[in-house]
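Bear in mind these aren't lab numbers, they're just calculated from the coordinates by the rules spelled out. Keep in mind it's a predicted model, so treat the numbers as computed, not measured. Cβ atoms are built from the backbone, for glycine too; each structure is taken alone.
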Structure 1
Amino acid sequence: MNKLPSEVKAFSEELKALVPKAKWCDVVVCVPSVMIPASIRAFKDSKVSVGAQDLSAAASGAFTGECSGAQIAGAGAKYVIVGHSERRQNHGETNELVSAKTKAALENKLIPIVCVGETLEQREMGVTLELVTLQVKTILSGVPAEQVRKVIIAYEPVWAIGTGKTATAEQAGEVCTAIRKMIRGMYGARIARGVTIQYGGSMNGKNAMELLAQPDIDGGLVGGASLKPEEFAQIIMAANQE
């Protein structure tokens, strides 16, 4: 929950000046819903797409304060974050609710960025792989094979969100490999290869290259570092490496 609609244009101009147009990978800024129109205008002449930070599992009705998938898509967004750890912790979102939100996003032709991850206590108990793969299996339950390729999975260890702590590249890579293996078991190797898996958890300009070098880490779900154009640009350029 950062910045104002009036600040988006200056931010976009600063970022665009730092990153060569021809080399941009897929870049998405996921903003508070009230900032979607301003963000689309600000990035219209670039390859940056715009997404929302959450959506309702319901299509419409008595859900004051919520935004439906149709409303988010109607505002022009292409992506939406689903099940972020802050939503799970602060609003009690369950895997079942995250699954319903994922399906709501897909029904409205939004690309869901689905977050999974473990707490520090769960990591210390040694149940990270079992827990994260169960989250993925539960969330994707009932999602048809032809739609799974449109789902982005973001592994975000809860203990690394906003703490400055980061999973080592090997730790992050191990979990992302386990996620792809789970998807392969559910949908087959061809579909599993096509699913984008990201790492989120204090990724920054200094560690992005090492994290993104892991074979099953296809991108980053970037938090605080994305608010600083210079550092965000470093991460974008790290993602452009072969």
Structure 2
Amino acid sequence: MTALIVAFFITAVIYASAGLGGGSAYLPLLVFGKVDERMLPAIALICNMIVVSGGLANFVRHGYLNWRFALPFALLSMPFAWLGGQFSIDKDTFRLILGLVLICTAGALFYTSMDDGKWTDNSAQSLGRWIGLPVGSALGFFSGLTGIGGGIFLSPILHGFRLASAQVIAATCSLFILLNSAVGFASHLTRLSGMGLVSHLIDFVPLFLAVLLGGLAGNFLNIAKLSTNSIRRLTAIILILAGARLLYGWFLV
């Protein structure tokens, strides 16, 4: 457990500094820690909520959250996150999906780290409203299914279309992750009520405390505008290795 606590703290620092929750990194750590697969999405979603809550409060306080821009992405994502949480996938399928997701996540991190931050405040805003509902729906379902908040994919999409400034994008992703993680967790809670999910989660309180402290540290780095490009690239490399290991294990089954 000690190794997991340290790993979760470091992960929270890195992801919070980018306005993200860290679900894509918590999941492989839990898999390698041999935690019951049924518990993984719920644990990751709780960690997501803890990490992004502080960051979102900071973004709101500094005036970076644009509700008119963010709501189209969040509106349909929540019911689809609930729907995703109602699906149960077997151990091997989960590892296959997670391995592929980690590879895609690594690519998203590399892309985001190379973004030059330029954006336009005209047609881009209109485009955001058009793509917000379908993108939010897809990412919401995936969030509830796997325990990944979806911000790691939403961020490069918003950057790629130059829909807003880097600060507004980070604030939008934080809101998106928080809402979908909360709904996804509630969905898992109802589906797994028979196995006493809440009582099992108590065993992971040290991990929740670790991401709380890591999130606070990462949020400070974010507001201080510390460049995190090199950290994102290093994290992407780690995710590629973790994803490759998961896919290799799945292939041998």
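When distance in nm of label points 7 Å out along Cα→Cβ at positions 46 and 78 is calculated for each of the structures 1, 2, the largest result comes from 2. To which of 1, 2 does the computed value 2.9 (distance in nm of label points 7 Å out along Cα→Cβ at positions 30 and 190) belong? Derived from the structure labelled 1.
Of the structures labelled 1, 2, one was used to calculate distance in nm of label points 7 Å out along Cα→Cβ at positions 14 and 62, giving 2.2. Name it. Each step should come with its number before you reach the end.
On the way: 1: 4.5; 2: 2.2.
Here the read-out was taken from 2.
Starting from the value -12500: which structure in 1, 2 was helix-only ellipticity at 222 nm (-39500 (n - 2.57) for each DSSP H run of 4 or more, over all residues; to 500) calculated from? Among 1, 2, the structure yielding -12500 for helix-only ellipticity at 222 nm (-39500 (n - 2.57) for each DSSP H run of 4 or more, over all residues; to 500) is 1. The greatest value of relative contact order in percent (Cα under 8 Å, 6 or more apart) among structures 1, 2 is that of 2.
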